[in-house]
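Next up, some structures in structure tokens.
Throughout, read-outs are computed from the coordinates displayed, never taken from laboratory work. Not measured: the values here are computed from a predicted model. Cβ atoms are built from the backbone, for glycine too; each structure is taken alone.
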Structure P
């Protein structure tokens, strides 16, 4: 074998070795990248619907029973509040009671919120801010924009609920009072100060019709009761508060909690005197219709 042949074979062998190493490098690069991506743990999701519901019901309970389906989400929220030194460890238990409401309202104020935006009910923006690096937010809900109906201010979520109730009833409903009405009718005890609460006019309705209207309102996600003059200084009307409206005043939040616990939403804490149905939110209703 001459020198030229030997040199050619040596060079050829070097090219083959380099090519083989290149193939190994191309194959190995993605393999080494996959474990790195897989090691990034997915953040848990906080169910906003369940969390807001717990924030309305739990504070009204006589015991520490937790709202079904809300434990994990509420616990994640409470841990985040604890991490910000807004909630003591002993209250981090999955129960969204008055102490957690107060802590959450303090967090909302720390973001510069005030009024209804700092009512202790988790809203989308505050919940997202609280979850930074800790959890994501699923099943997001919100009241929507403010609009006018029958001369009164309500929000678009409330309007959608009223429209569906009207479809179920086959009749138009007229309001006697709307939402976002602080300092309005003193007999309302602040329930209309925030969003989601309306009074429906019942002039000319029979007793059976009043009951059917209250039932339809309940079906689409309102806590609704037929009110009469013997209960307070007001005329006959139907009072309706939209469950899970995140703009609810504190007083309206309390009415929602009482509704779930079988009460009439009045100061006397009497038994619920409205039509009995399976209680659900507007979002629950939409998922099944």
Structure Q
């Protein structure tokens, strides 16, 4: 089903126009995004410290911080953070969430056009956001932002097989009915079948980084009907549907959860961390 958090849905617009449009949709309701989007498992931050050097006192540039899902834990671990967020509403919520963290600042800007400071960073981190950055810019500019040996750490998130599997098979009918972009028979992939090599190849092609090391984390989150619909309302593909189709889709999903799954479903997420060091 087309509800993962890590890939733009298909449509007929030119790729860059589509990316800019869908990437800006999240800012429409930053409070919902902050309330509904899940955070990341603690082990991921342990690995960021070990593999990327995101430790107390390190200078971290975060690209696309959203409302601070990763920024707040990194600040809590003592990192000195500059977080760049294109959405003004998202950035405002992130600042509120970081109000007690003197070592963190949030800049409202597009990473592509933001002027890098003179002092380089120890790590560039992007959590479920790097795919929204222009691919012609993102890796090279991340390298420019880093000291030699500094780390680019990219987290990608995807819905994978597991949890309430029967629900995710049945709900496909709702998507096929209300979203014409839905490929027939679409189901979540097994975590073992999710391949991170496209990111590793992109980083390698730049010639600016060494090999990419990966870590993976699976987590099951259980949602009530209303909570699950809130998560769906934060996804760009759902928000981009015409209002009548979106309301029909969400109503169909709600009826299925209430009628067949006692008002509760479990979704399995795969978070994949890729860390590459600047040459």
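Starting from the value -11000: which structure in P, Q was helix-only ellipticity at 222 nm (-39500 (n - 2.57) for each DSSP H run of 4 or more, over all residues; to 500) calculated from? Structure of origin is Q.
Quick check on the output: 1.9 is distance in nm of label points 7 Å out along Cα→Cβ at positions 55 and 255, derived from one of P, Q. Which one produced it? Label of the originating structure: P.
In this comparison of P, Q, the computed figure -0.29, -0.50, -0.78, -1.22 for log10 I(q)/I(0) by the Debye sum over Cα atoms at q = 0.06, 0.09, 0.12, 0.16 Å⁻¹ is attributed to P. Here relative contact order in percent (Cα under 8 Å, 6 or more apart) was derived from just one of the structures P, Q, and that gives 15; the source is P.
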